[in-house]
Structure 1
């Protein structure tokens with residue numbers, strides 16, 4: 001099968017979050033299964049060019065219709081750790097992707113509307129006719145719209161679109177200018193409620209809604225998050241649209257790359273280990289303490305790795321630090337804040353706890369250090385307010401680090417409470433879960449985990465081993481996506 005992924009990110013060359021990991025990991029898995037996969041991306045000035053091999057100009061004269069005229073683009077081709085990627089560079093005074101950032105500009109909606117148009121124009125002019133076009137998040141929501149309304153009349157009537165939503169919070173809200181810029185034009189037609197009109201603002205277009213309405217299949221990144229988006233406020237206003245298109249909507253759990261996240265081969269940790277040699281994990285714990293200047297003591301290490309923002313339950317992250325210390329554990333945090341207020345708060349906490357030999361707060365992100373924290377910690381706290389899929393808990397399991405999570409999104413599909421999950425046999429349970437967003441709920445789960453570490457070390461070790469047995473690689477999601485591709489090709 002010939003598959004083209006159109007996305008705004010692909011790790012490690014362009015990565016702002018989990019989207020980049022998914023685009024790369026899924027593409028790799030699909031190729032392993034014998035498919036031809038190509039990825040189309042914007043050519044940002046700030047992407048990691050050191051992760052691209054053989055970058056060369058592959059298509060020089062791409063003219064993209066825009067506002068009744070055309071913008072000249074060059075298309076570059078290179079290999080990102082084995083994946084074939086095409087990078088679109090517009091030669092325009094708008095400097096769409098020469099901003100020193102991936103997102104966060106006032107005209108993001110127009111920047112990515114142009115990218116959608118340019119990606120389709122590249123497929124058309126280069127005579128590429130993939131079986132499947134797989135788009136991701138609001139940044140590519142207009143691809144299925146323009147494919148159906150424009151490009152199918154120019155020889156692209158057989159292409160089918162799978163549209164994956166990674167985060168419902170950001171939907172791509174725009175005005176009528178998008179229609180005139182892209183050549184869609186017909187205001188009354190597209191401002192119809194059943195097409196692109198935002199569900200709550202009659203004067204706005206919604207890119208993500210367009211992606212849902214026009215694509216052949218819609219997925220999100222875990223089964224439980226699909227249910228949440230359909231039936232709760234997690235859908236951020238799109239629940240009714242999902243209900244109307246429920247026959248083509250489902251949740252598929254993301255995977256992780258075990259060539260990269262694996263204590264047996266991890267190049268960032270000093271001591272490799274397997275389930276059969278789990279005792280070696282203690283050496284990584286010692287190395288983590290030496291790295292972060294924590295005292296050597298007979299205590300468990302509780303960790304948090306991730307963004308510090310409202311989505312991640314930042315108030316519970318803060319509480320977890322002090323509760324862990326109170327219960328006789330050490331605490332390690334690695335994360336960066338997305339808001340100045342939260343950033344200032346955690347820098348204050350860092351200065352307050354700086355002399356505490358049982359705590360270290362690392363504000364920022366360090367890929368190498370994150371691997372050592374996974375390998376050296378005993379428990380990982382994931383107290384998210386919402387979590388579409390979550391990679392932290394899946395990585396933790398692989399490293400024998402017991403997750404303590406809140407029962408939302410993909411956390412529900414991957415973590416099964418040791419004490420209370422009646423639907424899972426005891427020998428298959430792999431962590432701890434709490435349900436509410438108050439301090440007492442978090443404390444209950446942490447208390448059970450830390451208590452087991454102190455009172456029953458053998459049982460805690462067995463729980464860690466049970467977590468290591470789970471396979472959250474791309475193997476199962478890859479097969480599920482291929483089944484979806486086969487289904488929509490037949491329509």
Structure 2
């Protein structure tokens with residue numbers, strides 16, 4: 001228990017919080033029918049979790065150094081459990097979205113303390129082994145999320161994708177309190193409340209504006225006001241971070257092209273690889289009539305390809321510059337999304353397979369090398385800041401991707417359907433439209449919208465990959481700052 005107990009406790013929480021990033025994807029059509037949810041509601045079901053996680057990750061990590069990492073971790077698990085219960089009991093989309101945001105707050109406390117807790121317990125070879133197991137668990141959570149979500153949705157119902165968190169949370173809290181020692185960082189460090197609030201306001205306003213644009217238009221006053229507030233909050237964040245003694249993220253790091261390129265790659269990675277999956281799931285179930293289980297199994301092509309490439313790449317690509325694996329991987333993700341943009345009214349699920357495999361191969365290259373690339377371009381004392389920034393940018397990019405690609409999807413569908421019908425169809429309401437439109441028209445409209453969203457995702461990946469290849473050229477960026485195992489396992493988190 002002394003050797004494996006702390007690792008088991010931490011991995012339980014990690015598996016649970018990462019599973020909830022993707023487990024809801026396959027359940028979206030059932031949620032829409034049960035709660036009479038709109039497309040915007042479904043977007044916020046996914047975005048609320050990722051946004052809260054991204055907005056608070058840096059701030060909670062810094063607070064945990066002062067307050068105690070185990071204490072913050074346990075509080076995060078408890079909050080996550082309460083929020084999961086509220087998600088499962090939700091009787092409307094508003095309560096479900098609010099509970100998902102609360103889940104994200106708990107997940108931020110868990111995620112921010114995971115690696116510091118392991119680092120405080122394990123040293124030397126034990127640390128490398130622990131990080132390897134943690135990375136494998138992280139990858140497994142991402143891989144099985146859609147499948148587990150499909151099984152639970154088709155079995156006891158979509159609410160159980162949240163109820164299943166309760167016994168896992170109890171076990172995680174009990175084990176953490178029993179076997180994980182308390183640890184702190186620099187206890188004299190001041191908690192940057194102003195920076196945390198400013199970044200949360202920036203992320204929230206930016207994502208809200210992108211979601212609102214899908215239903216109200218990009219030039220609508222509320223949309224423009226949201227973007228203006230986002231810009232103002234970002235300026236405030238930069239000013240605060242330049243003035244405080246212990247910044248969450250030092251803006252001066254972005255003067256380094258290599259650091260900027262890694263953050264651009266992180267920001268592009270999650271939306272390009274995963275954000276379209278939510279809309280593909282709706283297409284598979286509501287237009288093609290697949291069950292949640294069969295719909296979830298379609299995405300297993302991506303997960304398996306990613307797992308195989310990541311496992312082999314750790315051995316075969318050792319010594320290859322991170323800019324090549326990250327940049328090249330993003331280009332492969334872009335190629336995969338372009339390959340998926342071939343749907344028409346007669347397409348079946350097999351049309352997605354080549355693209356999913358390519359996206360999986362690219363993911364297997366990008367994910368293991370990204371944090372290693374970030375750590376290699378900063379001083380050792382800023383390693384925590386760089387690692388936290390990578391995860392923050394990944395989750396923020398995912399939240400924005402869900403919003404923007406949903407807007408792209410409906411905008412393209414409006415070329416074939418009235419605006420209201422396009423939003424109903426994109427939100428999984430195909431059944432309500434079949435009396436007014438033919439099956440061919442509905443399938444053709446959704447396929448066109450999904451193609452356009454895939455092209456947009458591919459463009460994000462290609463631009464991100466090109467910038468990584470062009471900017472991450474400094475010799476320091478090509479020299480690993482952590483062990484092979486550490487660089488590989490610190491970034492197995494996929495969404």
Structure 3
């Protein structure tokens with residue numbers, strides 16, 4: 001890493017109605033370093049990187065790239081200056097090949113026809129440089145999230161990237177895939193590429209970053225060498241106060257059966273049975289691709305069940321659609337909140353009431369006062385940070401978007417709530433708020449299923465854990481027997497203790 005400054009932002013300001021998203025932020029990034037950018041949800045990180053990519057025009061301030069200063073950037077100018085961004089939501093086109101995605105918009109030969117073979121050859125060269133084995137002709141829709149990440153990186157490298165911004169790049173990856181990504185990041189760094197790395201997984205910063213910049217409430221807090229700071233200090237800087245990463249205690253009593261699934265088969269899962277009780281958080285563990293989300297989608301009616309039975313409060317029910325699940329008191333908070341959990345272009349109020357619109361209607365007319373009252377109640381109960389219920393959900397931070405998804409689910413009178421990766425992509429403070437909400441729900445007599453790839457979260461929040469491996473239930477662990485190594489062994493196909 002050199003001491004040369006490759007990127008400098010000076011007094012960047014960006015405001016929206018009622019919100020100062022970035023408030024006179026200034027800091028420098030050095031050439032060839034991995035520079036972590038962290039902060040709680042709503043700290044201004046996403047807005048800042050969008051100003052660097054040209055997606056957003058700041059109200060004031062200066063961006064200097066390799067000695068050239070700009071009051072604002074366009075996407076084209078950002079690319080010309082060697083800036084590329086890999087967002088949490090990939091920008092790839094699923095229906096075309098990896099090679100076509102990498103060189104999309106670029107002609108490889110004169111004339112009207114694209115030389116696909118040449119693109120595949122050049123893409124393979126890029127993959128070889130990164131040390132990954134991937135068929136350039138393969139359609140992107142068939143690739144795992146990790147391989148799609150590789151395609152995004154190859155796309156950036158093909159444009160002679162100087163500054164690569166990675167927004168939560170490890171969120172969908174397994175441990176082994178994260179290790180591969182970190183190796184690629186170190187290789188890029190060795191070639192002089194500067195990486196701006198955004199992650200809520202603080203342990204990753206100590207593995208890969210050289211320096212870290214902290215933002216809070218739209219403002220710059222500090223930049224530190226990663227070797228000179230520890231995890232508690234980072235958390236305190238993010239929150240503006242000392243905060244311990246812990247799981248709140250719960251007072252709920254586990255009661256009668258709320259949900260029973262018998263021999264369920266469908267959506268890639270086979271012969272899965274389990275029960276869920278009132279006042280209980282039932283965790284689901286498994287490796288990425290094990291079939292946990294697929295199982296939840298069948299229970300919620302989003303995907304069809306081939307065989308098996310579902311009972312709600314002792315009564316067998318037929319769930320063939322999401323509306324059937326909602327009518328039976330089952331709510332689903334999906335892993336992909338942006339695409340499946342909320343309508344980003346609609347308001348907080350609209351999202352909150354949409355699953356129970358009939359409940360707020362008198363005949364053919366909607367009772368807007370009741371809608372307002374319900375949305376306001378959930379806003380206050382869940383501490384949704386917004387200047388107005390008419391704010392579009394897409395303008396909220398990840399943690400506040402998650403709260404809107406929960407409000408939308410509860411407003412539909414759900415008693416059985418499925419949380420699929422409830423804290424993915426949200427910060428420490430917002431996680432604590434989500435955990436507190438989950439505890440309040442079960443203390444009020446609800447029952448929760450929690451799918452999580454975060455092992456400490458599973459161990460800290462669950463009363464029991466069901467382990468799924470390759471589409472089948474491979475064990476069920478009581479709280480007294482919780483052991484991380486044992487659960488990981490079961491998730492990898494190991495045998496249940498005592499099994500012959």
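Throughout, read-outs are computed from the coordinates displayed, never taken from laboratory work. Only a predicted model underlies this, so the values are computations on that prediction, with no experimental measurement involved. Cβ atoms are built from the backbone, for glycine too; each structure is taken alone.
Observations on the model:
- If Cα extents along the principal axes in Å, for residues 117-220 alone is computed and equals 48, 27, 23, the structure in 1, 2, 3: 3
- Here relative contact order in percent (Cα under 8 Å, 6 or more apart) was derived from just one of the structures 1, 2, 3, and that gives 15; the source is 3.
- Ranking 1, 2, 3 by mean count of other Cβ atoms within 10 Å over residues 197-204, the structure that comes out highest: 2
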